[in-house]
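J.: Below are structures written as structure tokens.
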Structure 1
């Protein structure tokens with residue numbers, strides 16, 4: 001039995017967030033009305049703290065999994 005690998009998921013989520021930020025910055029250059037600001041406030045801005053919190057929790061979970069794996073082998 002092998003310890004679960006959560007680090008690849010962490011990396012993919014980090015990459016996805018970076019890509020989203022880049023694409024959103026590009027989008028803001030051409031989408032300049034009030035609806036864009038509303039969309040950003042409702043959907044884009046809350047994502048970063050949620051993703052940071054998720055990444056932190058997944059990292060802690062990975063430590064727990066690794067410790068449990070080591071104790072069981």
Structure 2
């Protein structure tokens with residue numbers, strides 16, 4: 001499975017269609033992931049906060065066959 005980088009705007013659209021929201025592991029500043037909002041260990045955050053963490057940690061959203069993953073920029 002080849003993971004291709006996608007823009008935050010594309011990630012937002014794919015997340016919306018999949019019922020996902022940006023999230024952060026509670027008790028951390030920058031452990032982000034996508035969530036459906038049902039896991040009590042993950043707090044839903046704003047897209048602005050999500051983008052700030054991506055930029056701060058040099059991360060990017062990658063996608064393959066509808067699966068999204070957050071990884072270091074290549």
Structure 3
């Protein structure tokens with residue numbers, strides 16, 4: 001990950017966590033639904049972990065959480 005994008009990935013992860021909790025899902029349940037492991041989802045959501053996420057995975061998460069994908073990329077939500 002390019003250092004200049006660190007904050008953007010951090011924000012995406014926090015939004016994933018926000019919407020996941022809003023939908024009443026655990027990290028484990030989300031991981032299962034998008035065919036990822038729990039450690040991956042935990043790392044993506046953790047604000048202090050440098051973890052990238054592919055567009056395919058972001059689209060899968062958006063579908064499961066029933067959130068338009070652009071919501072994860074918007075700067076002010």
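The numbers here are math on the coordinates, done by the rules we state, and not lab data. As the structure is a computational prediction, the values presented were derived from the model and not from experiment.
J.: Suppose helix-only ellipticity at 222 nm (-39500 (n - 2.57) for each DSSP H run of 4 or more, over all residues; to 500) works out to -17500; of 1, 2, 3, which structure was it derived from?
T.: Structure of origin is 3.
J.: Which structure, out of 1, 2, 3, was relative contact order in percent (Cα under 8 Å, 6 or more apart) derived from, given a value of 69?
T.: 1
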